[in-house]
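Following are the structures in question.
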Structure P
Amino acid sequence: MVALPDRLLMSYEEYRDWESTQEVRHEYINGEVIVKAGGTKNHNRISLNFYKVLDDLLGKSLDHQCEVYIADVKVQVEPSRKYFYPDVVVTCDERDRDPQLVMFPCLIIEVLSPSTEAYDRGFKFSQYRQFDSLQEYVLVQTEQPVVEVFQREQNGKWWFEEYGLGDRLLLKSLNLEILVDDLFKQIQFSQN
């Protein structure tokens, strides 16, 4: 296997064709291709737990026509310019018909890693806020059982709340309540 640099430059058309042949995911920002870092077991388990909880709850709800996706489905922030792979994304918009993209997310979840935390909190969140459809952005820590929720208010401002073990997390975008403990099942936190 040939090692590739962390960042490559190419046109969107080149990226689209090339990305479909890659084993590792790459995000695309204005001609720059950025490799997605590999995750830890905790990162993977938390992503799967969140996906499973959402998929189960949405599947039981008769009033939701929402789809939840994990890891390998990218969101299009700006056509031919900006594409990201969130850890979990939910769309309830019937216009989201492309089999490879979500263009109208209502909920985006990023599981934080020490190497990507600043990027997820800063640049990615600034890009995701461009979606008119986005109602919630959730950050989940892997080093401690903490979930941070940013919710868009009617006036467009973002409201923040933090949750921990024993809490019930209300996702207003889906009108669903989740036990935070369910998101951290099978997670081992290091003792400091």
Structure Q
Amino acid sequence: MSLGKGEHFEIPVHKPSIREQFFFLLSGMIISVPLTLFINTSIASFLEGLFHPFYIALLSTAILAPITEEFAKSYPLFYRHGETERSIFKLGFLTGLGFGISEFFLYVLVYRAPVFIRLFGILFHACNTSIVAFGLAKKRLLLFYLVAVFLHFSNNFLAIFGPMSFLGGITILILTYMFSLVLYKKTTEKAVD
């Protein structure tokens, strides 16, 4: 069937099934975490010997990790069709949640990080990816990607300085959680082209 001048084909609104939602949760675990680990360890290895270890940590943890992690967590969202603003937001949350769960186990089991501290990161990643998903849904992807990167940068930057920056880190977490909730309330069941 050919379309006449001025006509366009509309993709029907699609509501992700539980199976599809589970796919996005798993993609955050299986695809996003290995991708970021590969990129971040490659860059850190490259910088080793060129800079003082503190500057390597600052560059890789505070600057490069937020850029690569927010991209890797959001990448699965480009597999979508006929979604509503709200469903894209939820899929972003699920992808970030999957990432956060994998990262939690990695840090706790491999790096021996305290469980209590790492628990906050699970929700942080979910909320941050939902912020990027909001940008995708509203066709303002770059702006909201950069907001998510900045929040992530702020959190990681403060984490480098340890317990003295705990209050600042908690503030960033709460701001991220609240911003995600505000954006969720701004989503609709309107289909995204």
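Values in this text are rule-based calculations from the coordinates and carry no lab data. Just so we're clear, the structure is a prediction, and the values are computed from it rather than from any experiment. Cβ atoms are built from the backbone, for glycine too; each structure is taken alone.
I have 0.4 for distance in nm of label points 7 Å out along Cα→Cβ at positions 44 and 60, calculated from one of the structures P, Q. Which structure is it? Can you show the working numbers first?
Numbers: P: 2.8; Q: 0.4.
This value belongs to structure Q.
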* Asked: Ranked by FRET efficiency 1/(1 + (r/R0)^6) of positions 92 and 180 (r between Cβ atoms, R0 = 25 Å, to 0.05), which of P, Q sits at the highest value?
  -> Q
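Here distance in nm of label points 7 Å out along Cα→Cβ at positions 20 and 132 has been calculated and equals 3.0, so which of P, Q was it run on? Let's see the in-between values first.
Values: P: 3.0; Q: 2.0.
Computed on structure P.
Starting from the value 26: which structure in P, Q was relative contact order in percent (Cα under 8 Å, 6 or more apart) calculated from? Walk me through the numbers before you get to the answer.
Working: P: 16; Q: 26.
Corresponding structure: Q.
Once FRET efficiency 1/(1 + (r/R0)^6) of positions 12 and 28 (r between Cβ atoms, R0 = 25 Å, to 0.05) is calculated for every structure in P, Q, which label goes with the largest value? Don't skip to the end; give the middle numbers.
Values: P: 1.00; Q: 0.40.
Going through P, Q one by one, FRET efficiency 1/(1 + (r/R0)^6) of positions 12 and 28 (r between Cβ atoms, R0 = 25 Å, to 0.05) peaks for structure P.
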* Read-out helix-only ellipticity at 222 nm (-39500 (n - 2.57) for each DSSP H run of 4 or more, over all residues; to 500), computed value -5500, structure in P, Q -> P
* Asked: Here Cα extents along the principal axes in Å, for residues 52-115 alone has been calculated and equals 48, 25, 15, so which of P, Q was it run on?
  -> Q
